[in-house]
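For reference, the structures are reproduced in the following blocks.
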Structure I
Amino acid sequence: MHGPASPGWLLVALCAATGAYCLLRMRSSVEEQRRAAGGEALMGFGMAAMAVPAAVFTPPSWAWPAYAVVFGAAALRALWAARASAHHLHHLVGASAMVYMAVVMATSPGHHGGAGIPALTGALLLYFTGYVLLSGLRLVPVAAGGGAVGWGDRPEVARACRLSMGIGMLGMLLTL
């Protein structure tokens, strides 16, 4: 994505840290938690890679189509998983947004962005703005339940990671 270098590096760090935490969540004893964490780790690391400031590193021409293929496969997986859980619809929207951004970057002259479809970019911005606001509300503390929960299974930390990725997605879409 193309914007100022400092915010770009902050976005890279945020998304990479979120991806790393999601990898750790894949060790959870809860099967649904492991499945969701894998998709979220892919999204976090993919967003980190796409957010590296262009002034520092310009990806080779094959990178953008590769991103589109990887996230297209993730979108298909999310579509399949959405049969069992509506949460995967968000993964579908997120992976589809990544495909969209990769296609825009692949087809823009000099890979400097700005060639997106304004209505689609606007719709994605509205969706992720709503998602971020709702995710923030879900972080409001609730009374602790019984029993100790491993730090990798703490729902509030998983919600904070999803919030971080939603904010990251907004940042990436704004630079498109």
Structure II
Amino acid sequence: MPPQNAGFLTRLNEQHHKTALGLFLVIVVAHWAEHIAQAIQIYALGWPLKEARGVLGVPFPWLVTSEWMHYGYALIMLAGLLLLRRGFTGRSRTWWTIALGIQFWHHIEHFLLLVQSMSGTYLAGRPVPTSIIQLLVPRVELHLFYNAVVFAPMVVAMLLHRRPTPTERADMRCGCALAPAPAPAPA
């Protein structure tokens, strides 16, 4: 355990890593659920795009149209992936870093959307703020894709982190690992 006067990042990635990862996962899954709910509203329920706003967007429609809210979430995701990275070792760190890299790009796309929203000048003469990849893929599908390609390596990282190799376990400074399997009884 780190000393009481250890820095914030040390405490976060050592004694509080498991709890912080759990809280971060709740935030990520809640956001994922919103995108999935919106896709269900569009593709399963046949709602028009303007009415398909996810769960929170139905009572609070301004949430869906707020580029600040979307950028804020992209920033929270980026910060969470960056702040919690130090606690990972070995293979899990590699997968976590992959998620971080993809989220960095996703954050850039949201920053571009925010700048367009604030300036009123839109990419490629589009009538609404448009990200670079959105020139090729519609926004709803693009965000389902982005969430999937960030979430998948996060899940792999968390599973590997909970089940480290002996070498990875020796390098870990947090209590995230599951108890090691008992050694087989001698024959």
Looking at mean count of other Cβ atoms within 10 Å over residues 77-84, point out which structure of I, II has the largest value. II
With helix-only ellipticity at 222 nm (-39500 (n - 2.57) for each DSSP H run of 4 or more, over all residues; to 500) coming out at -24000, pick the structure among I, II it was computed from. I
Check the numbers for mean count of other Cβ atoms within 10 Å over residues 53-60 across I, II and tell me which is largest. II
Determine which structure produced the value 0.9 for distance in nm of label points 7 Å out along Cα→Cβ at positions 37 and 157, calculated from the coordinates; the candidates are I, II. I
Read-out distance in nm of label points 7 Å out along Cα→Cβ at positions 21 and 45, computed value 3.5, structure in I, II: II
Calculated from one of I, II, FRET efficiency 1/(1 + (r/R0)^6) of positions 85 and 125 (r between Cβ atoms, R0 = 25 Å, to 0.05) reads 0.05, and the structure in question is II
Taking Rg/Rh (Cα atoms, Kirkwood Rh) as the quantity of interest, name the structure among I, II where it is greatest. II
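Bear in mind these aren't lab numbers, they're just calculated from the coordinates by the rules spelled out. Just so we're clear, the structure is a prediction, and the values are computed from it rather than from any experiment. Cβ atoms are built from the backbone, for glycine too; each structure is taken alone.
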